[in-house]
Structure P
Amino acid sequence: MAIFFAASLIVGVTPAHAQFLKKLGKALDKVANAGNNDTNNGLGRRLGKSIQVGTMTMSAYGDNPGVGFNFGKCYRKDGAVILTFQYPSQGPKDVENVCIRNYGDDATQVYGPAGVLYDISLICFGERESREGVSYNVPQGGFTNGYLVIKGVPESVSSLPKVVFRSSGQYPMDAVVHRYAFVLENVTIEPEETPAQVNYTMPQGGWKLTSQGVGPVRIGESVSGLPSEVKGLYSKVRRDGTSLYFELNGNDVMYAETATGKIAMLHVSGDNIAIEVAGKTFRVGGDVDLLKTLQGVKGNSYDDDAEYQGIRISGHDSEIQIFIVGQ
């Protein structure tokens, strides 16, 4: 079986460098496996040659059905280390049930100095997130993005000696489950951005919701890039699986649903955020009947719901209860 292991980075490379790595990855696809019988490492046979990218080395092992690996970025965020990656398709078919686990013999592992094993607190792959593991498909000719949230990495540690992505997957109608691994060695950890690099100021008149969201909490934005707090908008973010809860003054003011590590839908229930319609400001607790009389607002006479420029309004007893944007 042909060997598939992509070397191209998805961030932080020049076009010329990316093109070189792309060609290198294609060349490696043609490398025979003879002599690469590294089967005593628990990962199976080494596939082709290892690839050196800067100080990092990437290698592939096992029985790969046609899945590649692209390294994205490794950086600190809110006391954790985030490692982003991509599994591109390099085979003639979809690869189904591509699983990345955090338990058992097939667990993905992140090592620190002296062989310390760090805790992976969250795995995101495709549109799913889980503490234990995620199964998703890699479509033919496409790719699937993902990231790991790694806890317990001391600030003194500037690189990860080894990261082992153990995966499994199969072709449609294939009874055989293929097991394979991608190994990264000497992964540099980029420092956390300083507050000066992420500066959000509450606009005059307060925070206003649009169909794209509010402040940095926007549809399609990466969850990992959110500030830990924004004045007047939220002071704390709690995660529960694929959901995010934004808290201000001890109360939940927003709730977000995520997919593929990005914000997909936002629910606003706090009165610190408003919408502006025809020069008038409306907040949670406001008059939904008055809102529906204004130009551009859509609504029915028999309920307390409305819609304005991509913002859905849900009400009860003529009172606005929640604003919703996204899909």
Structure Q
Amino acid sequence: MPSTKPASARHHYPRHAKALKGDLKRAIPTSTLRDLHVLSTWRHFLVLGRLLLLAGLAVTVIAQTQGWLPATMAMFVLGFVFFDFTILLHEVVHEAVFSKRNPRLNRILGHIYAFPSGMSASQFTRWHLDHHDELGDPEADPKRHHLSPKKNSRWLKAAYWTFLLIPIYFRAARQEVLTYPEDLRARIRRERTMVIGGHLLLFAFLWWIAGPRLALMAHLLPYLVVFPMAFALNRLGQHYDIDPGDPARWSTRMKPSWFWDWIFCWSNYHLEHHYFPRVPFYKLGRLNRELGQFYKERGIPERTYRQLLWGWFARNEEAHTRWSEPKRRGNSGAPIGR
């Protein structure tokens, strides 16, 4: 099923963001922008080491303790770690790991990072690059077309925060893959088979060596319970509160937070990432600071996850629209106006 869009109608974001790209380059000194694009491979692998350490500690807690509270907390840590491997995969897609191009090593690393999240590395690569290329187009952007609720219902929105996200995502991926060339589709099928088979073997191995408790709490439940929450929260800060008429606001500007920087490996700076996709994730916080004056001049507001959660569920705002401004609160927490 080849794309039905004419070639002249594709590349939606590059065609609409030409003036924006010029403004962004003028907003940051050339030397600073050049430095922001310098890759530090050791910093990338330092993040990988942190995630592996957290995963190891979480599995140890589940295996060594009988209490449900520490085991549940460890399960949540594992769920977020599994999600963060998609962030590492995202860095591979944008070739933001190695200072010198290394396609073979990059490809191997992509397959390793895709495994914890249960994805096909090739499918994620094509899906994500198409998302960048077609940002702003409701149909051509696969992320928006397939994974955004088509009905503005709180119940439907809530479903994305549960295990129902898994069939929703794989159905979306299957539909999008049908538009790919046959050789790519075959590669994706092979990768999916290997990943799913690997997870089934891992689950069986954990059950065999330690019993159902470890297999469930260190493998299955982090995927079914925690991963969807991490995925949905992270995505809430990407493209839901936007201005459809301004390419500079086709992503959501998030307020800097050391907590979310650590939890989401800087992927909370999604607006900055779309501005400069080759800036590595560990420099996106600095890029955010460098763009402070630009944001002020363009009137681009910053949001917190708390504000977005309130807008998404309490006010039932619609995805990919310009949301109403959140109310400011006084010291007592009472609303004091818009």
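Every number in this text was worked out from the coordinates using simple rules, so none of it is lab data. Keep in mind that this is a model prediction, so the values were computed, not measured. Cβ atoms are built from the backbone, for glycine too; each structure is taken alone.
State the single structure among P, Q that was used to calculate Rg and Dmax of the Cα atoms in Å, for residues 246-309 alone, giving 11.1, 30. Checking each candidate, the match is Q. Of the structures labelled P, Q, one was used to calculate mean count of other Cβ atoms within 10 Å over residues 62-69, giving 12.4. Name it. Traced to structure Q.
Out of P, Q, which one gives 13.5 for mean count of other Cβ atoms within 10 Å over residues 110-117 as computed from the coordinates? Source structure: P. Each of P, Q could give distance in nm of label points 7 Å out along Cα→Cβ at positions 302 and 318, but the derived value 3.0 comes from Q. For distance in nm of label points 7 Å out along Cα→Cβ at positions 94 and 182, the calculated result is 2.0, so let me know which of P, Q that is. Comparing all candidates, it corresponds to P. Computed over structures P, Q, relative contact order in percent (Cα under 8 Å, 6 or more apart) reaches its largest value in Q. A value of -1500 for helix-only ellipticity at 222 nm (-39500 (n - 2.57) for each DSSP H run of 4 or more, over all residues; to 500), calculated from one of P, Q, originates in structure P.
Source structure of the calculated read-out (semi-axes √(5λ) of the Cα gyration tensor in Å, 45, 22, 17) within P, Q: P.
With mean projected area of the Cα convex hull in nm², for residues 54-173 alone derived from the coordinates and found to be 7.9, which of P, Q does the value describe? Display every interim value, and only then the final one.
On the way: P: 7.9; Q: 9.6.
Comparing all candidates, it corresponds to P.
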